[in-house]
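Listed below are the structures to be examined.
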Structure 1
Amino acid sequence: MEQMPNASTEVKKPKKFKIAFPHTYLILVALCALAVILTNVLPSGVFDRERNADGRTVVIAGTYHEVEANPIPFIKLPVKIHEGMQAGADLLMFMLIMGGSFGILNEAGAVNFFICNSLARAMRGKEKLFIPILLFVMSMGGITFGMAVEAVAFIPAVIALSIALGYDSILGLAIVFLGSNAGYTAGIYNPFNVGVAHSLAEIPLYEGAWYRWIFLFVLLMIASIGLMRYADRIKKDPTKSLVYKDPDSESWRSVQSSGRKATIQEYLGLFIFLGGFALIIWGCVSQGWWFGEISAAFFWMAVLTGIIFRFTPNKMCRLFCSGMSDIAVGAGSVGFARAIAVILADGVIMDTIVYYLAMPLQYLPGIVQAAGMQVAQTIINLGLPSGSAQATATMPIIIPLADLLGVSRQTAVFAFQCGDGISNGIIPTYTTLIAMMAAAKIPFQKWLKLAFKIVAVQWLAGMAMTIIATLIHY
């Protein structure tokens, strides 16, 4: 008679092997390692450079030549990461001071109180409208004065509003980043990407704005649709949230609607925040403020708020340290991201990469040559994710090539915009994205799950508009 298997004789099913998404630091270290390998594989080369009429140091087209190789030994990878930390010290310090200031401002809760008790109640029944409205508002800073990392100041308020309306923290981050980045990328009057590129291309400043307005609308429409679909999904089932039960996300829920009237302290706290942010915008637009001045503004906003809420000096210090601790991991990743550019520069291969990406464009069919420029700019953006720096490094090469290929200079600049800006939404080397994720306490892998499809569709839309620009001789 056949015996039934008992518990001791049953064969256990092997556990399924599950590949974990790599940590942000692992991705950055891998990219640093790839950069080191490239310095040992690619020939070192440079373009000659000169100072133009605007005082910018730019490359001279047609002057690329190989120079003595300077391969980076793999054992020196940690040294280059340390140098990346030094190169990114301005942003790193800004993030730590900003994080410490947020620790005090969030504990006071004045801004969150008004969002949860006034603004959120006013939007009941039309919650989803806040997504396209705020995306558009965020984009205005990007198209005018090139707002990028400065938008991090909006993150606590927008996340508080998102949660008060029944959504989550990652949606708040997405509204701030995708909105400001759409404005920066469209760059209608942005001095840092379009302004520099037009100057180098010898195009009348901000000419052709009508096409960039259409581009902005397309970028915002794609972001709105993607985020509204996500909002609908988590509204129906909160467990679908990418940050459901996430400890860092739950920390944003400390202030909810209470129905009570605001205190004098809360009115004063709101006044200090709004006044401080208005001061930051004024300073960035008209006074050339950068990380040092913006950090100082955040610091004094936090100190004055702490005094008004009668926090003791010791309590303010504890809150400041706690806030810095919350953002320290994200701040540290800035150095790893900057290390990639340091390695490419020290290995003298950045110009080589630009040269070998630009030259094959002349062999593409005419209708997709500008689209090829977008692809090349996207690849370059991974190692050089700065609009003005990328324009300075590539425009003097791309513009003569565009003239040779019969592609208008305006279209070449538009291809640069698409390649430089759109991919910033998903590349881990873009320090503004890192700063915003750190402020929102959102890990890169969760951000990627939300943003990848949206950014991919935006990139394809940019390519379609680049091809159309070629056809209409934009």
Structure 2
Amino acid sequence: MTPAHTTVSAAVRAWDLSLVTRSAELRSSRADAGLRALSTAADHGRLWLGAAALLVAAGGSARRGGVRGLVALAGASATANGLLKPLFPRSRPDTELVPVLRRLLAPPVSSSFPSGHSASAAAFVTAVAIESPIAATLLAPVAAAVCYSRVHVGVHWPTDVIAGAALGSAIAVSSRRWWAVRSEVPADLGSPLEVEPLERGRGLLVLVNPGSGDDSDAVPEAIREALPDAELFVPDPEQDFEEQLDRRILTTSPRALGVCGGDGTVVGVAASAVRNGLPLAAFPGGTLNHFARDTGLTAVADTAAAVEQGTAELVDIAAVSVDGARVSFVNTATFGGYPDSVRLRQKLEHRIGKWPAAAIAMARVLAAAEPLNIRLDGAGHSVWMLFVGNGKYAPADQVPMSRSSIHTGTLDVRFLPSEPKASRTRLLWATVTGTLGSSPAYVRRVAQELTVAVEGAPVALAADGEVVGEGNRFEFTSDKNGLALYRKR
């Protein structure tokens, strides 16, 4: 050991000892019991698991923050406790340094460096901040208290805590490399146009799907309040929605259509609007409504204002011909493992929730999937999965999270080739390291139209999150600026 290294180590030990001594000399207060309880509550990440459950229940960006926080928590805990502690053994502070009433009943005996509690706290809160700064602001004081509590109860040196917090924050920040942050900026739409203003919503026929979302009547009631003269139509769930809507259009001759439901409902009403040459009013509803979110239509009041003002913008609507049967989609169409994962997710989601069910379903399907031999615009490929998006999706070199535009007649095509050796392993590695854009296991291209022929048995197609049919020949097209969408300016 060099003299310089010895000097630095001695200085660090002296600084650690000085801070621990100062902490121990603090006057006893009610905070002692609180910090000891908080430190214990954070054992094995229990505190953060509870926080994640609350965030997931809150929905929106808080939900995404909770999920990202759990992933960062797992990574930080594994790195700190499973890797660094064995590599850098360090004795913990002498229990005699802190007052008896502060000490833990069962102090840890593993290496003191780094602090696993601090790593977990910093990882969780930093990851939450990436998705939801507001939620992170509420959690940050708790995380800081957890970090300090480890010194206060005498089980860590301050440098252990600093190193653990730095490690956790770095792991959380690094998650952006392989898990893109969803943009909250709406996609670019096409040219603005003036459509007929519908005062109080007179002439607007709104299809409401009560089977979407949480069965709450809040959004339909908000529509009735904002547009009292609009007609809200609840279709019979035992019959085809589009057929019922088309019959209603023939009998009522509306001047515009509206929709309140999830993506599967939106695409049906959007296709009907295009067929009948009517503008569409999209209201936020349903468990998932990527179309409303991507187009910035997240508030009933904004859509209602656009309806009364007669302001709209043009957007693309895509379609795929499945062995000759035409199916429209406003977001994405996928075949390969994804449709199978949708079916499995639907079986699991009522028991464990949609997002955990989706993750489990995708992992299980990819593990057991067989490659599909296809001809993509005449060129042969063997693939695990094919994704076709309506518009341009971002990021280009990671798993797509949001759309940047829906007005250029563009299809965003991505597929997972099975030809590279150990393709699934390479795909996993590229995903974790954020190198999908340069990996041969992930291909992206942009097209105006696309023809896919599948060899062998027919395969299932999922469009906008629903399995819509099976076939061997798929012809994808985009109707550039084919849909007039009400949007407030």
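Coordinate-derived values only; no laboratory data. Everything numeric in this text was worked out from a predicted model, so none of it was measured. Cβ atoms are built from the backbone, for glycine too; each structure is taken alone.
Ranked by Rg/Rh (Cα atoms, Kirkwood Rh), for residues 183-382 alone, structures 1, 2 are led by 1, which has the greatest value.
With distance in nm of label points 7 Å out along Cα→Cβ at positions 31 and 399 computed per structure, which member of 1, 2 shows the largest figure?
Values: 1: 2.8; 2: 4.2.
Once distance in nm of label points 7 Å out along Cα→Cβ at positions 31 and 399 is tallied for 1, 2, the winner is 2.
Assign the value 14.0, calculated as mean count of other Cβ atoms within 10 Å over residues 191-198, to the correct structure from 1, 2. For mean count of other Cβ atoms within 10 Å over residues 191-198, the value 14.0 is produced by structure 2.
To which of 1, 2 does the computed value 0.10 (FRET efficiency 1/(1 + (r/R0)^6) of positions 47 and 415 (r between Cβ atoms, R0 = 30 Å, to 0.05)) belong?
On the way: 1: 0.90; 2: 0.10.
It must be structure 2, since only it matches.
Ranked by relative contact order in percent (Cα under 8 Å, 6 or more apart), structures 1, 2 are led by 1, which has the greatest value.
Thinking only about mean count of other Cβ atoms within 10 Å over residues 175-182, which of 1, 2 has the largest value? Display every interim value, and only then the final one.
Values: 1: 28.5; 2: 16.1.
When mean count of other Cβ atoms within 10 Å over residues 175-182 is computed for each of 1, 2, structure 1 gives the biggest number.
When mean projected area of the Cα convex hull in nm², for residues 39-126 alone is computed for each of 1, 2, the one that comes out at 13.2 is 1.
Out of 1, 2, which has the highest value for volume of the Cα convex hull per residue in Å³? Intermediate results must be reported in sequence, preceding the final value.
Numbers: 1: 222; 2: 182.
For this comparison of volume of the Cα convex hull per residue in Å³, the top structure is 1.
Here helix-only ellipticity at 222 nm (-39500 (n - 2.57) for each DSSP H run of 4 or more, over all residues; to 500) was derived from just one of the structures 1, 2, and that gives -21500; the source is 1.
Thinking of 1, 2, which structure, once distance in nm of label points 7 Å out along Cα→Cβ at positions 247 and 271 is computed, gives back 1.8?
On the way: 1: 3.9; 2: 1.8.
Going through each structure in turn, the value belongs to 2.
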